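Quick heads-up: structures coming right below.
Values quoted throughout were computed directly from the atomic coordinates according to the rules given, and no laboratory measurement underlies them. Note that the structure is predicted; figures quoted are calculated from it, not measured. Cβ atoms are built from the backbone, for glycine too; each structure is taken alone.
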Structure 1
Amino acid sequence: MQKYPMIEQLIEAHLDFLEQEFSHTATIQTEFLEFYHWFIQQKLKDIWSFQHIHDLLQKQILATPTTHFLIEQITEHLHFTLIHPVNENTKIADIISVSTIDKIAQYVASKSGHRQRLIKTVVNNPAFSAMISQLIQHSIQDYLDNSLMAKRVPGVSRFMKMGKSVLETVTDSNLDETIAHYLQKNILKLSQMSEHVLNQHFDDEKLYHFQANLWHKIKDMPLTVFRNYIEVQDLPNTVSLGHEIWDHLRQTDYLKQQLHDGIYTWYIRNQERSFDLLLRDLNIDERLVQNELQSLLTPLIQKMVSSEYLRARARIYLEKFYYAETTQKILNP
């Protein structure tokens with residue numbers, strides 16, 4: 001492409017002008033606010049369609065596997081949080097408000113219907129019935145074998161063993177089988193009794209006080225107590241297992257449908273709203289833009305100007321403009 005001295009001078013003058021203007025903080029702030037004011041007046045549907053948003057999230061969230069580096073970073077940050085020295089001198093009550101704990105306790109205690117359904121489900125589970133049966137059977141056997149009375153009173157031990165022997169002779173089976181047979185026949189009654197006892201023990205008031213007492217026991221403990229329940233050295237395996245769950249879930253039709261329907265519902269509800277309102281939903285308003293985002297971006301743009309990055313990029317488009325046929329006709333170099 002043939003170069004013309006006058007056009008080259010115009011390009012350099014234009015670049016000097018841009019560099020001079022954008023070296024001023026006030027210019028950057030003004031342009032940033034002007035763009036923000038224009039942007040917030042636009043409606044969602046006029047900028048992005050549902051399909052654009054869905055395709056982006058589908059690709060970036062579901063179709064893109066988590067990098068090994070990100071998994072390592074998550075593990076490292078969790079490890080750092082757990083072993084941080086500040087945990088030694090920070091109590092649980094320092095990071096959790098007692099009023100929040102009280103609200104949680106009241107909420108949990110008030111859900112008596114949910115709690116009763118949960119108890120009913122648990123006590124009617126075959127695993128619970130088997131556990132209760134074994135517990136009763138072992139308790140009876142332990143009492144017969146290790147009764148305090150049998151140990152303290154001479155002759156009682158021999159008498160209890162003799163009674164056990166007589167019972168086994170009469171029933172033509174050993175005592176363990178007899179008890180097991182009885183429990184099996186009466187398991188429904190035992191389950192109902194268990195349900196009744198649990199509901200009595202975990203009524204609204206008792207459950208609330210149980211949670212309150214638990215809080216008073218743990219509130220003054222240091223945060224290091226959590227390391228008793230979280231194996232720090234096992235974090236790589238723990239995080240890896242969590243990643244495996246997510247990696248499978250993200251590829252399922254279930255999550256794909258949930259993502260599609262969730263975005264669609266949100267889009268239909270918000271498509272007529274301006275970005276001003278959408279940003280307010282995220283606690284982003286003009287005050288935040290002026291006080292935080294401008295301060296964050298201003299040094300970045302100034303660095304672009306001082307490093308001549310902006311000049312180099314602008315030159316590409318200025319050359320296209322000044323050497324365009326229509327421009328040359330005007331300038332007639």
Structure 2
Amino acid sequence: MRFDESGRGHLVDHEERLPVPGGFGEGFTWLHFNLNDARLADFVAEGKLGPRHLTAAAFASDPHQRLMVEVGHIGGVVADLVRETGEPAKVDAGGRLHFVMGPRLLASGRRHPVVGPDLARDAAADGQCILAPVQLLEIIVGQVVTAMAETGSRLADELDEIEDHILDERVRGERRRLGPIRRDAVRLHRQLLGLRAVFHRLETAASDEQIPAVAVAAAVRIAQRLDALDRDMVMLADRSRLMQEELASYLAQASNRQLYTLSVLTALFLPPTLVTGLFGMNTKGLPLADNENGSSVAIAVAVASALAVFALIRGLGIRPPRD
């Protein structure tokens with residue numbers, strides 16, 4: 001896309017030549033590349049996208065988030081959300097946006113379809129005024145932050161629902177739901193840590209590097225949004241962890257109650273089983289063998305033994321586990 005002096009953008013025709021990076025002037029150009037395209041190496045080698053060393057480092061396959069400054073140009077790698085075909089944005093730690101920003105050119109690239117550039121292109125196509133490359137980069141990162149915030153809101157809503165079920169003791173598969181929520185919150189937190197480091201680095205590099213004041217101001221605004229969002233992600237991860245612990249405690253209590261019931265039943269039936277086993281032996285001299293009411297007496301002895309065991313359990317103070 002090429003942006004004119006009024007900040008209006010339009011798609012560049014295939015016949016137009018790429019601009020040579022130079023000083024500040026009216027308008028600028030935004031180029032977005034698929035970094036898997038082998039032809040990109042020629043643009044980098046010819047220096048059409050900025051300083052060769054900076055551009056090669058920014059567009060390298062290394063996925064670590066970073067920021068580099070050289071001769072008034074800023075390059076780096078920042079996190080983004082991967083967009084699967086036909087699906088909404090999803091959390092994926094592999095999403096990365098590579099960029100090189102100069103006075104009149106912003107060159108960005110990705111190896112997987114990501115959210116930020118697509119949303120920024122739609123905003124520019126809808127007529128949003130963008131006067132400088134740094135403003136465009138701020139919009140791209142802002143769209144990423146907004147998508148992350150929406151994902152965080154969805155995770156928070158799911159946590160609220162699970163928490164209500166736990167408090168109402170209506171636990172049905174909540175343990176399986178908590179795992180993915182905590183995983184997504186932790187992944188978002190990791191991405192935000194790298195994003196925060198990149199823009200805090202840009203914010204603090206102003207005194208040592210040749211960085212325009214507008215870039216520093218944009219970095220400050222982005223860093224503030226990232227700091228607030230990262231705190232929310234940390235809270236989500238902590239909430240999900242605490243709810244997992246609470247759910248584990250609830251399930252342990254339920255298991256203890258079941259084990260108590262099973263233990264009492266086992267103790268109650270053990271003496272009657274011994275009595276029936278005794279009278280069921282095929283040996284001579286068994287008691288009550290010649291008694292007409294021998295079976296009734298044996299049943300009474302079995303019942304009495306069970307009652308005696310129950311009285312012993314109560315006398316020893318063995319109680320079911322308290323909630």
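For which of 1, 2 does relative contact order in percent (Cα under 8 Å, 6 or more apart), calculated from the coordinates, equal 45? It traces back to 1. Here mean count of other Cβ atoms within 10 Å over residues 55-62 was derived from just one of the structures 1, 2, and that gives 12.6; the source is 1.
Work out the source of -20000 here, i.e. which of 1, 2 gives that when helix-only ellipticity at 222 nm (-39500 (n - 2.57) for each DSSP H run of 4 or more, over all residues; to 500) is computed. Value -20000 for helix-only ellipticity at 222 nm (-39500 (n - 2.57) for each DSSP H run of 4 or more, over all residues; to 500) corresponds to 2 out of 1, 2. Structures 1, 2 were shown, and FRET efficiency 1/(1 + (r/R0)^6) of positions 95 and 199 (r between Cβ atoms, R0 = 41 Å, to 0.05) at 1.00 was computed from 2.
Taking Rg/Rh (Cα atoms, Kirkwood Rh) as the quantity of interest, name the structure among 1, 2 where it is greatest. The maximum falls on structure 2.
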